[in-house]
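In structure tokens below, several structures.
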Structure P
Amino acid sequence: MKISTPAFVLKTSIFKESSLIVRLFTREKGKSNYIIKAAMRQKSPNKAVYQQLNEIKIDYSHYPKRQIHPIYSSKTLNDWGGICKDLKKTVLCTTMIEIIDKSFDENIPDKQTYDVLSAVMKYFNTNNQNLNNAFYYFIIHFLKNSGYDIINAKEHPIVKKFTQSYPEIPENLKMIFSSKFIFSKEENFEVDYDKKIMSKFISETMNYHFSDVKSFSVAKDIFS
């Protein structure tokens, strides 16, 4: 079956000197592994295409019983110049990519999560304010799409712990979750919450759900 789909580059490794094995999060098929033959040859444009974080478009042959699918055409959709020149943006976006990579089983499509990731990446690429809220927006939506509704989960251990002292947290999360600032690119979006408490809440929630996401150990140090 031939498939054309946008995708995010999760991880790239060299295979037999001249080829690449890449793990992609595609909108049509979820997370899967692919091979691009001769991608590392001197004149090949594919070395630039398959950089981690890039959003690309691929055409490939999908074989349900194979673990690696051959890509025969690809191009870059977004290389995120506005993200890559900023350390905080790069770390937060790398954290989102690593969450996808570590959390998703292979070949399970999730178009909602793909669209949220794409929207948040585009926000990071063009805006310099509200970066924490944009990251929180992704985390809340990702968890909800994965079956963890932390807004309404009163018995969730982290939610339960924090709401004993800060009962307003679920309402703050709801405001971030339902906001449209990601799509309107509104830099003046504000939620009236204690930034230190929210940062600590998100950090503990991340450690609870994604303890093996290494990039977050850097990300939580640059919350401001």
Structure Q
Amino acid sequence: MQVLLVEDKQLVADYIIGTLQNDLAVKKIDQIETFEELKQSQESLGDFDFALVDTGLYDRSSLEVIRFLTGLEDGPQVIAIADLSDPTIVSETFKYKVLSYVSNDHDLEGFQKTLKKTFDGDMQYTRKTRKEMKKWVDRNISFVSSIEISKREREILRMICEEKTSVEIAQDLFISEHTVLTHRKNLLKKVGAKNTVGLVKYAVAHKLVSI
């Protein structure tokens, strides 16, 4: 069996590759990080049985990758690694022929189980993963759309996306650095993000900023 991994976070990639090699006996695994790399590898894509695609790629190209792979006549079957920090992106993947879903917060046992059953062709189980992911998205999309972000928070979020420091934001808005940090903390809590990367992904996904 040959697997293509589309993942740009190396620690995550190392974990997945280790699991595929050591626990699922996958003999060949190739990793690429971007849509551009994928297009350059088009001639060899027919060699792969499955493609694992992270929906949370930093360059926001996950949907392009999935659309491209599912559109190939003899391409690999796509398994989406759903980034649960961004239900909007995950919802867009339902437009394409994704075979099964595994979330990025699965424990090792759950991760292995989903991949093994998918590799073994358990269609009942893969349908179950798609159904459960749609239910999760429906619940969380409604939550995301109900989040209220103030005008000041939106300004600070835009500046964070511009890679400005807390000191620079404070100077631009004529407020204290402590106030900036408080707004940032509130934003993290509101959108359920763990760090600045999560805030940027949320802002772009929900068209709160243009970067």
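A short reminder: the numbers here are calculations on the coordinates, not readings from a lab. Remember, it's a predicted structure, so these values are computed and weren't measured experimentally. Cβ atoms are built from the backbone, for glycine too; each structure is taken alone.
Points to keep in mind about this one:
- For 18.4 (mean count of other Cβ atoms within 10 Å over residues 65-72, calculated) the corresponding structure among P, Q: Q
- Which entry (P, Q) yields the derived value 28, 20, 12 for semi-axes √(5λ) of the Cα gyration tensor in Å, for residues 33-160 alone: Q
- Source structure (of P, Q) for mean count of other Cβ atoms within 10 Å over residues 81-88, computed value 21.5: Q
- Among P, Q, structure where distance in nm of label points 7 Å out along Cα→Cβ at positions 89 and 169 as derived comes to 2.1: Q
- Read-out helix-only ellipticity at 222 nm (-39500 (n - 2.57) for each DSSP H run of 4 or more, over all residues; to 500), computed value -12500, structure in P, Q: P
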